[in-house]
Structure formats: structure tokens, C-alpha cells
Structure P
Amino acid sequence: MRELKRWMIWVTACLVVGGASEAKEEGVVEVVIYHTTDLHGRYEAVTDYEGLTNVGGLYQLGRVLEECRREHKYSILVDNGDTYQGTLMSWLTRGSVVIGTLNMLGCEVWNLGNHDFDWGVGVLGANIAAFSNAVLGANVHWVGGRGTPFSELQPFVVREVGGMRIAFVGVTHPKIPYWLRPVTLEATVVEEPVTALLRVMPLVRAERPNCIVLLAHLGYDEQEGRMEEELQRVIEQFPEIDVIIGGHTHTAVPSMKLGRTLYTQAGYYGTTLGEVRLYFDKERGELLKSVAMLVPVGPGGEWSRGVWEQVRQAREVGEATATQVLAYIDGVMGGPAVTTEESAEQTLICEAIGRAVGAEVVFHGAFGSGRVLSNEWMTVGDLFELIPYENGIVVAELTAEEIGEVLDGMMEWWGTARFTFPYGVKARVDVEGLAGERVLGLYDLRGKALREGKRYRVAFNSYVAASGGKRHMGLRAVVDEHVVAEFGGCATRDAVAMMLASTGVYTPRVVRCVEQVEAGPGRLGPVTGATQLSPGALKLVEFAYMHPGKRAEEQASEWFAVRNSGTSTLNLRGYTFTDGDEGGSFRIGKDLMLGPGEVIVMCHSIAQFRKHRYATNPYLRLFEYGGLAGRLNLGNRGDELMILDNQGRLVDQVTYGQHVEKWPQWPAESKAPNHKVGESLVKTVGGWVVNQEPLTQW
């Protein structure tokens, strides 16, 4: 698969060049924009996300750039941020070595990325000053008065290349304040890109450029199959932008047309060199055509002698530092990140943080490391692989109730790299429970319940305490209210280094602090066409199953509504909802009260459900079941929906589509027609009918 993906990039390049060759006529000027993004200070070749080895890195990329530039008379190099954070050599020079490389390569525009702020605004300001050309950040501002580190930052710049005036506008990711703490950002304000561009674009147009290029440190999300929302809004609002060069998401996008706008993104770590070719009418200055491609870097390409010589001193210092010994690891540690149970790496990090700041409880996850240490010496280089990010430490004094609140919110991310395990406190959890009810008990390491009213010293890394990009906003609110200390810089890595150096010999261990309590659904008896219906108070009253898009998108958009038709409050605990297919069932495992006549809408994804116009009603009560029954799919996995009460009796059901004839024993009023996109099916006295205005009656 990885070879196929690499081959596709080459094919795209060949097709683009072939198509572009027709534009090379007399009176046409060709200008080439070379672009990089998310270099993260990588010089050595890397193994990419598909497993291809010996690709990328500035040593190889520098040589590829040299060769490409020889082929074109008019060209310009730009970088799209996240430029220097990520390697020991860059960290030791506070990024200046990478800035020096960009200067040597003749980079004329640098647009800031979110990780360029990681080492503080003082370091960023010094690197901005050291960069030889224009640094962009239209949505970055300093509100701290005099002494701004951003005095040389510009919203846009116009460069003349081949006689053509090209405007480069730069925006960075607006979630920076939700990844970094105020102690790091100080008086920095990052506004929404659309807001900044509404102010800047009239100034850009007044310059009458021949072409407008947006450098956006936002990008295409390959897993979601769409642009990040903030970038999508820019695309919709500013169709006059000719080319958008994206970044941040570490995705390679050779070429994509968004209306009249050309979009491209050069991957990460220098694994590809982006190339945009612009063709202008020489006399009128009109942009005739724009095409994009990605040039693969490696595997095993030649290195740039110039880059190699330019970083010689920094490389020697980095190599010497990397070999410094911290401690002997008496056991095994390392390997892929663990997301569903504690690991030796997570225990080490938490133990070190707790010791460094005097915390009784620590929340932290385990980063994946390509290095496995087995009964050998651990070096500074190994530590950088174990902890690749420069996170600070935030300490808050929280009650047992607040610790439980934090952990319950964190359970939304159970089983992913975004979940952080507690250390120093034992927790009994129901990973499939409802929000607010997932933490069943908190105890100290001796098994005693945490004391009510006592405030415990709890530590988090700065990324999580800042909300992890708006993923942990509840945690951030609690921490901000009770924060007592903050340690910036690379405090998490420093804490581990100090503890290892003080011990000399470290024996890896795993401290288990999370106990999962199985509270899954009970056994579901088979439901057949002959199953007797025992009508109950809970009724299916409306549902929708047809939505445009991929299968996963359709499933995420489905919903159904149930109503308590009785005269007393109904507890749905123990009720099961199923489409009759294996794995397509979920059982309510907690108290869920439904008053007389009250309706609750059950959907696979609340976030997806809220995107539909009929879901804007703020009074709708919602229940998300996607995490409980990932295979429940009304449109593609069976055409029936059934409710079983807490005694296992079939209390209501509906069939539709091709399955209508398969349930001859079911009453006619339980059978429904199909419906179109934007419609739903609603139950009336005479049976199920199409409703063109979904959810209008509840």
C-alpha cells in the first residue's frame, strides 16, 4: 500500500507536468512555488506513517530542491510552519539551526505553525528576527504593549517573481490557545482565520497582485475526508484566493480543486517537496493556469552538501548530547503507545512528575516510542523519543469530586491516544457508561475512598491542561479555577531526566490505577417474525435513516425518537434497542428517566446530528448511542428497529424497505414506507407516514 501511495504521487506529478506543458507558449511566464510544511526540525531520513523507510528529512530535501530549481527560471521557496520543534538538535539551538537552514536554502516566506510557539514567545521572537525574509501571521497579535516579539510579523507580503506580483497571505491555527497555556503564550492572541482575512484581504486586493496565495497552517483531514472546519470557512468566504497551501494535519495532498481555488499540502518531515506552477499571460499579467504536484523525497536520495555543512556544529553538539547516559533500565520499556491500559512508560512519566512537583495524583498518557529498551542504558536521545513534546506541568488542588469530574470527561477518549490515565489514585470505571456516571469510585493506593472535602495536589501536562485543542474543556475549567503552580519549558522531560539520573538504575514497572467494571448489555434473545408483541409505554415515534455520503457518514447521521406514552415516569434502565443484526444493539445501563409524554431523540453522533437544520431545536433531548452500538445502522444493516423492555419483551417495532415482507406476524401499522433525504418517518394513528419537516412535533 505504501509503495502504491508513493507511486500515485509520482503519477500525479507526471500528469500535472504533462498538462502544464501545453501552457508553455510564447508570451506565457511560468512561476514555480516550492513549499514545505511540518518539517519539525527533521534532518535525518525518517520512516513515514505508511512504513516506508529512509524518506524525507532536510538533508535529502535540500538536494531535491537544488535539482528542481535548476529546471525553472523563476521560482520561490516558502515554508508553512511547525518548522523547528521535534528534534534534540533543534531543541539545543532553540530552533535557530533550522532557521539558518531555511535562510541558506533561500526561503523567502515563513508562515507560523502552532508548534513554533511551543518554546515560548521569546524563542519565537528571536527566530522571527533571525529569519532573513518575510514571516507571516495575519491572525497572530500581541496585546502586551511595548516589547512585542512580533514586531516583524506581517499579515501578507507581495513578492515579484518573473515580473509577476504574487501576494502571500499567512494564517495559523486558531486552536493554539487551546494547546498551549497562557504562561507560554503570554500576551499572544490568535483570532479566527476568517475574522483576520475579512480585515486583511481588502488590503491584499488593493495591492493588485497577479495571484493570491494563502499559506494556511490548517489542512485536509484524511481520516475525516474533509478540510478542518476553520479552513473550510475560509474557502467558502474567499473564493478569490487562487492557491491555498495547507499544513498541520501531516497529510500529503498533491492537488485538489475547490471551486476555482487550487489546494495542495506537502505532507510532513520533508517526505515530499510541494510544487505549484503558475502560468501567466506576460502582457496582461493574467493567471492562466495553476497546477500542483508533490515531488517525493527519497527513499535513499543523495544529501545536500550545503545543508550538511551548515548544521555541522549543531549536529556534533546534538550527537554528543544524545549519547549522554541517564540511567540503566533494568527491564523492558518502550514500543507502541498503549491506550487501553497503563504502561511502564506512563508509570515512569507520572512517577517523575509527581516527585518533581510534589503531586499526589498525576494524569498522563504514554507516547509511542520507536525505541525499545531492554536491560540497557537509557540516553538523552532515548528520552527524546520517549517524550517528543516540550510540555510544561500544571498543578491544581482538587477535591475527590473534581478529580472524578475530570476523569469522567477524559473517559470520552477512552481507547485513544488522547486519554490520560490517572496515577496515585485508583478508579473504578464503566467505560461504556453515560457521561457523568462513568466513574464509580475513587480510592487511594491502599484502597480507601478519597476523603470528601480534602483537596489533593493533582498534576497535568500543559497540553492537557490547556484542553488538548478543545477536547477537554471541562478539565481546563476545573484546573483554571484551582491552579496553584505552573512550570513551563520542557518540564515533563526534565522531571523524567532528573529522576532517572538520581536513581542510576531504574526498574520498569506498571502501576494499575484503572479498574474496568463490566456493565455491558445482558443477553438479547432472538427476535423473529413470530415473536409476540407485548406493547409497552415506550413507543417509537419518528426515525430517519437516509443521508447522503459515505456509509460511515450515513450511519453517523441516523436517529430515532421514542416517547413515553404512559401516565407515569418511565426508567429506561435495562431497555434494549436493536436493528436485529449482530452487534447492532445497545442496552441502557444507567438510570434514564423519561416523563409522561416526554420524547428523547437517540442518535449515533450528537455532533453529526446537530449539523442538520431540523436539529437546531435547543429543546430536543438527545442520547448518543454510537459508542455503545457501533454496528447499529438503520440504512445499511437491516431494515427494522425494535425495543425490548428490561424483562426482554418486545414492546415496539417497525420494519421498512426490503424487510417489510419478512415479518408477516407483525401488525400492518408497524410497517413503514421509504423516505427521501431530508425527510423522516413519523408514526400516526393510521401507521407510519413520510414527514417532510422532521422533528417538528416534539
Structure Q
Amino acid sequence: MKINVLKPHRLQKLVSLLFLFLGCFLAQAQISIEEARVLPEGSSVLIEGIILAGEETSDLRFIQDETAGIALYDGNSQSVKIQSLQTGDRVRIQGEIGSFQGLLELDLITNVEYLSPNNPLPEPKNIDYKDVGTLFQSELVGLSCVSFEDNQSVFTTAGATIISIQGMSDLSLVINQGNSAVGKSVPTESVEIVGISFREGDGALLLRSYDDIAGQECLGFSQLPIPTVIGKEFVEINWASTTDAKHEIFVGDSKNSLEKVETKAGSLQTTELQLLSPGNLYYLEVVISNETDTVSSGTIPFVTQANSSGEIDVYFNNSVDESFSDGSIVDGDSSAEFDQRLFEIIDNAEETIDVAMYNINRTIIVNYLIDAHNRGVRVRYIADDQTSNNAFNSVSPPFGLVFGNSGDPLMHNKFLVIDEGLEDAKVIMGATNFTSNQMAVDPNHMLVINDQSLAKAYTLEFEEMWGSENAFPDLLQARFGSSKEDNTPHFFNINGIDVELYFSPSDRVTSKIQNEIENADQSIDMALLTITKNELGSALGQQWDEGKSIRLIVENFDDNGSEYDFLLSKNIPIKTHPNSRIFHHKYAIFDEGGSEPRVLTGSHNWTNKAEFQNDENTLIIRDQELANQFRQEYEARWSELVASVLESKYEVSLYPNPSRDFIFLLTNEDVEFIQVTSVGGQIIGQFRNVNGMDISSWNNGVYFLKIMTDKGLQTKSLIKQ
């Protein structure tokens, strides 16, 4: 007998229909917007309030009453439309609670009752920049002492304009098509802005019109203090205030031990902090004041250059094309070299190992970590709670283990910090998860960076998620996702190489990526799993229009909101990746061979979730040698994809893959010869004139099959389970 199970979402729809039916007999009780906002998604509500803006907010509308505000979106094609609602309309609306990319909204709207037009709007609430998009989401708010980035002369709708509140935080000013601000000059002086507090997580303010921007004289930071020259015993700091002021500089080796070291006057400022120690973490606060106001920069962490070697080694798990080398040689281009270096580093750890890894299915890595723990190394491990991590199923680790970031956001980092307290400290980072496919098959990379200052910054981030500085976590203090703070150093001198470090979602990484795109002088080569951020697509399109060389390899070209079609429409060279392997890279090479070559890499996909929700890390490394090494890898992958298009009709496929006992070779060609090798390069067997193999006796793991047909040689990976 077949039993039909009513799934939750169908039950929800049935309940909604039942309420609509009962509505014919019983009128739904009207509630405040504040009460509506705390109801579960799918709840049907009836609210009343004032519309804050009309068509200038595109297909959204925003409604506010005395208690709160909420967005309106007409997500039901058969419902009453909301596009006719205008600023000042008082309306009563019925619909369902929903959300989209961090914005709580009323969608599936079933009824709109017009009560009166031209009502006075709620008085804008003067709020702190930290509350934009969170406590006052969808309400009319005001921000004071706002300044704009100096790389934009007029307002546009491409992406978002970045604004700063007293120099202390970057926020997105969202401007929609048709807004009266489009084409108007961006103010060069401080202003105050009224707008609608927008999405949670990205700190966005939705501008209604150019009239909502007004000039304002105020004391603030037009540029926050940042290190511009980093030495082993000194650091030069630059900053600027909006007007002339007194500047008091406080420095200490902890947030609670700041001491005044200098007082200055004026607006543009530079100071050199001396008598510092190599490879140390320090904290800085600048307090500016005049006769009426006092403003603090907040406590800003910075580091000195370390005494570490500063070596940056790069490993790829697929071969590179050395014909593009300028003399640079990668440290490894096979999965065997991947494994060997990772195991060697864990095996040689002396004091500490911190691991933040999205997922793991390789028990051999867990065993190496257990061995380290057993010889006295402190091991701490954070994994994501929504993926399998089945390497821990058969092995119970004796060290601290946290499954972090419960819910939809991901703990998506892939990094290790080794011996942070020693001069020989190392950071291992990149795009690679600790799984068989990721390390042996899917195109991936791993960096090993020998630098104590960088290790200390990564440790700060790790301990924010761990919740303590000890061997055992404090889950009450642990912070993940949007609850994290921007509390790590961002600028490093690693053996003379300028490096920047950013974590998501606290550090506004998309704006950093966009800045690198916009500052490219000649070329951008991207190797990405996916790209869905509109502002990044727009920036790439602009650079292409200006004559820059751009190439993109992308795996997920059909993700919701993908920029693939837009970039393809501009004739930008793009290669999509075959389904046999997951193209898992997240890197970009800028101006290789030019005046400022650099590589951007890490765990951060170019998506909304990576920007606003997930725990991620990103490095920008300004170095020609590294840029050339990444280019060697890029050219190898690019040429493979060009060849695969030409030879796809001769493709050999393995089925099933993964497999437990038997595999078939699916091809239109005669298979002349097969050589099977292990991940380490050992020859397992050789076969002639076969189209299938019994693999039931093989050990579980990854194997490589070199398959010769009359059309040539192909290499395929096979997973034995």
C-alpha cells in the first residue's frame, strides 16, 4: 500500500489556502509590523502603514508603522500588484512573511486596501552605522558624517556606491534605475543621508532620491588609520579627519593596555610607531576632537613584519604549463605532492595546530592530527555542521572539535595555523577541502606561508569562532557568520611582499575584489567555481569595454543570479568546466607581468552567501613570482578546456563513478590500452582491449586511468568505494 506523506512546504501551502477560505467568513486580525516580523516564514499577516518610496525602489516597496518597517514584494503573479503604491500612501496589506538574501519581506500579497494618499512620512531615525540593515531594517533612517569613495565622480546604478561613516565603516549605498541621483556628482565633502535601512549582513542603505543627501559639517575620519609601511620594529600609519582637529594616538599590545604616545593637529596625518617587536600584534586608537565633538577610530589591530622566512609555497593538484614560466617554478603540481607537504607540516608541528575546514572524509589526516596531539601538540578543529565530515565517524578525536555555524550559513574556511607562537609559524590556506576528490581530482590549490604575523591574524579569526584562547572551546562566546566582528589586521609585509587579509562576512570582501578588478591595468584571469555578484560582473564588463584582457573559467555557470550570461553577451572569453570534475578554484590573477602583479585567492566564492553569511578567508598577494606560478596553472586548465571542446566527441567516460565493484568505459572508440595508477603514482595494473574492469578487490581510494584509443590518450580519475 502506498502512503502519501504530506511534506512540510505542501502542508504550509494547504494551511495558507485554508486561512484564505476561512477569510471569507472571519476577518484576519490586523497586527503591528513589529509583531509580523517575528512570525515564522509562511505566516499570513494583515498590517497597516505608510509607504516610504515609490518606483525609485524598483519592484520593492517599503511600509512602516509606529513600531517597525518591512519590505513588500509581489511574488504572486495572480495577486494584487503593488507597483502603483507611492510615497506617503497609507495602506492595509495582507500577505505572507518571506525573505530574500537577508531581507525580510511580505510577499505572496493577496490584498491591498488604499486608505489615504500624501501622508507625512515617519521621522527618520538617527542610527549608528552598525545597525544599518539589522535593528532598523526597512525603516527610514538617517546617517551623519557620511563620506564617499574618491574613485567615483557621479552616481551610477552599477553595483553599489561605497560610503563611509566618519571613516569607520564601509557601507553600500544602493541606487536603483530611475533614481534622481543617477548622473549627479558625488559629494566630495561630508554629508548626511536619509534612506531605507536595507539588507541584513551587508550594511546596505537604499537611497530614495538625490534630495535625501544634504551637506553637513562634522568632525569625523575621512580615512581610518591604516599601516602604509610595515617594518620589523616600526610601522608607519596614515589617516585623515574631515576637518582640522586635535589627534591623540594611543598604542598597546592589547586592547586594554593602550597608552597615549603622541598628539598632533591638522587633518592629514602620518605617524611612525617605533620601538616595536618583530612579528607582534598591536592595537591602535586615534581620538580626534575639536571644541564641540570627539570621535574615536575604535581599536584597530596591526602587526609588524615577522622574523619568519616569509616563504610562500604554492601547490596545485593538477599539472601546470611550465612553458609560461618566467623562471618561477611551482612547489608541487600533483595530489601526491599535496599530501606529502601537508602530512610533513602536521608531523613537524611543535606546539599548536588550529584547523578550520569545511569538510573532511580522509581519516589519514585525522590520524596525523591525533599523532600530533599524542606527542603534546595542542590541536583544535572547527568544521561545518551541515556537511558529512565522515572522517570523524570511525575515529573519535581526543582533541577539541567544534561543528560551527549552525543553520544555513556555512563555516566554509579551509585553513590551518601551525605553531602560531613560534618564528617558524605557518599558515596553510586555499580552496581545498580535506576530501579525496578535492585533494586528488578536482582542480584545486594550496598555499603554505611561513610568516608568524599572518599566523597571529588567522589565529584571531579562529579564536573568534572557537570562543576562547584555550584548548577547549567556549560555545557561549563563539561567533560565526554575521555575528563576527572586523577585528583582525589586514595589512602585512611578508619578506618584502605586500599582502592583505580579509575574512567574511565581517570585512566586506566583495568591495575588495571589486577594487582589484577596477584597478587592473592590463589583464584579469579568473578561475572560479561560481560568480553571482552583480557588482563584480559590472566591474568586469566595464574593464572589458576599456580594452583590458579578461578570461574566465567557471564551473557553475547556471547558478541562480549567475553573471555568466552577462559576461558572455559582452564576448568576454569564458570556458565552462566539464562535469567529470568540480573546478573548485576561487582565484584571480591581475596584471601578471605588469607593474603591479597580484593574486587573489581563498575560500570565498564570488556570491552573496560568501559575502553576507559564510565564514570565509581571502588573501591578496602582490608578487610577480606567485602571479606567474598561478598563470602556469591557469594556462594548463585553459588549454585543457580548449582541447576538450575540439575532442569532446571522442570522450571516454567511466560508469559508475564512484564504484564499488565494476566499472564500464563508455566510448565510441576502441580501447587499446589502460594503465591504472594510484594517487602516489604506483602502477596498479595494465589492461588491453577491454571496456570494463572488476575493481572489487582494490583498496578504497582515488585511482587514475590512462586510456589509449585510436584518437589518442586520455586520463580519467576513478573513485573506488
Structure R
Amino acid sequence: MSMLKNMCKYVVAVVGQPNVGKSTLFNILTGRVERVGNFPGTTVTMNVGTRVYGGESICFVDLPGIYGLKAVSSDEKIARDFIIWGDWDAILVLVDATVGVSGFYLLVQVLQFTKRVVVALTKWDAVQKQGIDVDLERLRKVFGLPIVTVSALKGEGIEELLEAVMSMIRSPESSNDGLYIDYGPLEPFLTILTEAVKQRAVVRQGIALRGAAVLIAMGDRDLAKRLGLDLEHTYAEVLAKVREAVGGDIEEYIADKIDVFLEEAIGSAMRFRAGYREPVAIPRIFRNPVTGFLTSFAILLSAIFTAFAINTGFPFTTILEMLGQSSVATALERYTISGIIGMTFDYLKVLVHNALDSSNSVLASLLADGVIEGVGVVTSFMPLILITLAIMSAIEDSGLGPLMAITLHRLFARFGLSGRAVYPMFISLGCNVPGVIASRAALDDVERFGIIASASFIPCQARLVVMLALVGYILAGYPLLQAITIVGIYFGGMILYLITAKLFRRAVFRVKNPPELLLEIPRLKIPSLRVVWWNSWALTKHFVIRAGTVLTLLVVVVWSLTHFGSQGFITDPSQSFAAGIGAAIGNAIAPLYSLPPETSWKIGFALLAGFIAKENLLATLAVLTGVEEGKTAIEQLGITLPQGLALLAFFMYYVPCMATVATIYGETKNLKLTLLVVAYIIGIALTLSLVLYRIAVILH
């Protein structure tokens, strides 16, 4: 972390639980994010913001939101390691007083390492509205720390907080034992561990090693391994005696001791005013597994439809077409955000062609159909990603997110996921790109990679167009079977999502247990527009910078394949390198589905076009068959019912588009893992389509 000292004179670590208002306060303190990078050895990003105060530059490091320092998830490891080994001058711990004394649990864990801490009581305006009386002097006396009340959204308390931080930084740094809590029969074991840590650990000055001993006693195996302590063998006998002495689980015993300490020390310092009725923490509707699941399903489905209605007009355009109002549907789609962006880039492409075609047609095509097309594809994704993530951020900030996660956790845990994995799954119904990005909601890296590998199986809106055309042809005249098939495709995608996540967790990462879901249930509130904007824009910008550059490059590569052949630059796609690749694909799949050569090469080329963007699949078939509509093009292929069902399954489940692949690589930064995911998806799609084909042939 020496780079931080190169950026600023002082470094302040910002620590807090999720939903504590950390992102809001961080942005207020720093004005804007100056640097976004990765914590060493991880794929988790960190924000480093700077602030000049009193003539001195301060780097604020936004550590991941966590509930405790015992490292289960990668976020907890990052926060723990930064506190023990990081090059910081002070730690700013954010506490949400609206949740009562439990909001101070993380603070106690930090204080067991160091007292170079400043406490910010966030959401102070909400504390006052909810009728909570807080005895600040009592809190300051118990913890012996500067405690500042802050309302980041209103900008209140910021100056006082900065002054308290600078005072802590300028105060002499001395070694101390941290906050001491008497753990009774556990004390002899903690003494042994503290001495063992002392002999092995090289930590920053002023860190109390007893804090590390407490985490190891709680079962932090990662920290024990890093310090060279073998808990299961060297300390096996001692651990057995300790468990017997504390009456069972050591972690639970320590957590109970911390809760008792907080209740006795500051319980009387936080009281509701007379006449104030504390709202119910978890609404009854989410307590019931049935109503909770249905409500969560309805909220998320409504969120996806809202995002697409704003961006593309879907599903209203589809409904209008079904009602015979195609002209109205076309007009609606034309003047949505996506439609306007498409018209703008089409206009730019026409300008380039008009200006350069006569002098250099190759350059004109490269700029218009390659570069501008690539930038246009990236730009077309931006509003959808921004809107989708904004809606999901609003759900999270309102407090509904944790409620839904808890409601769905039991089901998802059976597949090695936490309840938070429901966000990426439902977002992927709209588009797999933000679905992959939303994998950041995962509790650990293993769950996150499992979600990334699974999201592509959820049929997105672009695939719905292909689905409707294929189903409409192969099951013409059977509306009930059409509906059952479409529902089956979506249901199958969700099953594959869950099974794939579990498979990657068990087979690839060799982790048996699902991630632990530990959530502090916030009270429901109206989401902050500033918080929603900051969170959604940060992830959208991440897509543009990382996945967007890769996607633009891939579009140019695909342009080259479709516009060059053995004779050089060509205008007929059937003579291009891409056509040759399409023919190779067609020849490979033709024997599997008994496809004639005149049909197989067209399907192979369409598969390649579908990789660029799924909506290109039907348009490509229309060009290759010489018709104007995708549905008519499918009819021209002359495929049978078994072939149609098999191709439907393959089209729906193979790699969604190059934007998704680019995003997978952008999120994992691992080419091998990206290629593994792509190969797995194609393999599963091919296997399912072949099984379906054989069954259909037997039954047909």
C-alpha cells in the first residue's frame, strides 16, 4: 500500500457495515473518486479519494462494507488485512445508531486492534426522526474516542469529522493493548494465541496482537494460516477444553460476550423517547416464506420490466405487436432511449460512408461498420445498465434488498449461493451484461465466480425475439404449447443458473458449504437519489472502461472477418472469412441434427452473428435466405419440428453475446476462467439441444 503514501501525506481507512451510509459519506468527504484499483491479490475494487484539509492531503480508503472482521468473505479479509498490515494513520469507523447497540459490534472488533479510531454516527437526521436519544458523552467516555454525529446527505457534521480525524492523525502514535473485554474461561487460550502471534507476526506499529488472537479463536482460519498457526492439530487438545469450558461454539461465545459488553456499557446511552413506537424490523410479508418469495419475485420482475420499458419500450412493444398495432410498436421503439441512440449512430455511419466511400471504401467501412458500430454497441448498453443498476441500488438502499435476500436465502443455499444471488439472476432476464456486473452482490469470490459462470443461461430480452420467432414457426397453431415452451425455456435457464453455481463451487473451487449470510436488517426508508446515482454510475463506468474497450475491439475484429476473404476486401458476406467459419460450424453441427448442407452453413453463420448480438441472428438469417423478416427466414430454412426444438435450445443457452463475454473477462480479469466459462456454456447448450433432439425424434 506504499502507493497511498505517494498520493497523500496521510491515509485514513474508512470502515463500516453495509447500509451504514459509507458510500455517501465517502463521496462527500472526497468530492469524487480519484482512483479506482484492486486490493492486492483480489478482484475486489477499492476506491481511494483525496481531500485537502488544513493544508494537508488525506487519502480516504473506502474498505468493503462488512459486519465483522472474522474473515469468511474476501471483503472481510481485505478489511482485516488492511487494519493489521495497512499503511494507515487513522481509522474512521462508521456506526448506524438507528439499529441500536448492535451497530457498534464492528467498532468493538476494530478497537480490539487499535484505538487510533474516530467514530462517525451516520444518518443522524434519521436518528432524531425516529425518536432515539443518544448520550454522546456516555459513548465518548466508554470508548475513549472522538465521536461525531454526521448526516452526509445534508452535509452536517462533515467539518467536525474532518477536524476530529486530523486531531487523531496528529496525536502521538503509541503501542496499546486495544479495547479489553474479559472473555472469562477463554482468557488462558487467548494468552497462548497472543504469544504465538507475537512470535510470528510482523504487523504495523501500534496494533494490539490480542485482537488477532480473538479473531483466530473465533475461527478465522485464513488469518491463522497466514500467521502459521495450525489450529486443528497444534491446538486441538486446548481447543477441545476451551469449547467444553465455554459450553459449545467459541465464536458464538465471543459474540455473546461482545453483545453483553455493549448492552452493559452503552445500552442506557441509547433510548427511544416516550410515546415513540419503534417500527417492526422485518415486515410480516417477508417473514412468511411463501408471501416473501412471491413479493420478492414481483418486485424484481417489476424492476426489470421498468428498466426495459424506459430503455427499449419492451414489453409494451411486444404487446402492441400481438394486438396488431405494429406501427405503434415501431414508433414507440424508435423514440425510446435505445432507439434514439441507434438512430444517432446510424446517422454517423451514413455521414462517414457519404464522405469516404468515393475515395476509400475500405476505410469508410472500417470506421462506420467497425469502429462506430463498436462504440455504438457499447453506448447502447450504457442506459440499460445504468437504469437497471439504479433500480437495484434503490431497492438495496431502501432496505428491501436485505429483506429479499433473507427470504430467498434458504432456497439458494441449497445450490451453494446466498439470497443475494437473486439480484444477478433477475437482472439477467433483461440483459446478461448488468447481470454479470451484479455478481458483485455476492458474499465471497467463490459465489461471485459461480454467478458469473451462471448468468449467461438466463434468457435475456434479445433472445426473447429469437425465441418468439422460432416457437411461432415450429409450434404454429398450438398457442398453449407455445406458451408452455417459452415458460419452459425460462424455467430451464433458472435451473441451469442454480446448478451451474453449485457445480463451479464444488468442482472448480472445491468449496462444499454455501456462503454464510449475515445481514443487519435496516429499517425501510425512501432511497437517496445521490446514493443511487453514485452506486449505479460507478458500476456503469466500470463496464465502459473495462468491458467496453474489449467489446469495441471485438466488433472491429468481427468486421474484419465479415469484410475480408481470400480475395481481399469483399462486399458479399458469403465470400468472407466469417462465412468460412460459419460453414465450418455448420458442417460440425449438420450431422448432429441431420441438417442439409444448404441449411447448415446458414445456421453456422447465424450463430456467429448471434455471438455479436443475439438480435443479429434473425437479421442474418433473413439476409442469407433473401427474405425481409426473421420469422419468414426460419420458414425458408425448412427445418423439422425436432430440429427446430433442438436449435431453439441451442440458440437460447449458448454464449449470449460478445458483450457478455467481454464483461465476464472484465469482471474476472482471468482469461483462462473466461474461456472455461464460454466452453462450459457452449457444451451444456449443445448437450441439452442434442438430448432434446433425440427425444423429439422418438416422440415425433
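Each value in this text was obtained by applying a stated rule to the coordinates, not by laboratory testing. Every value quoted in this text rests on a predicted model; they were computed, and no experiment measured them. Cβ atoms are built from the backbone, for glycine too; each structure is taken alone.
A few points about this structure:
- Looking across P, Q, R, the calculation of mean count of other Cβ atoms within 10 Å over residues 141-148 that yields 21.2 traces back to Q.
- Among P, Q, R, structure where distance in nm of label points 7 Å out along Cα→Cβ at positions 29 and 685 as derived comes to 4.5: R
- Origin of the derived value -7000 (helix-only ellipticity at 222 nm (-39500 (n - 2.57) for each DSSP H run of 4 or more, over all residues; to 500); candidates P, Q, R): P
- For Kirkwood radius over Cα pairs in Å, for residues 197-476 alone computed as 23.0, the structure of P, Q, R it came from: P
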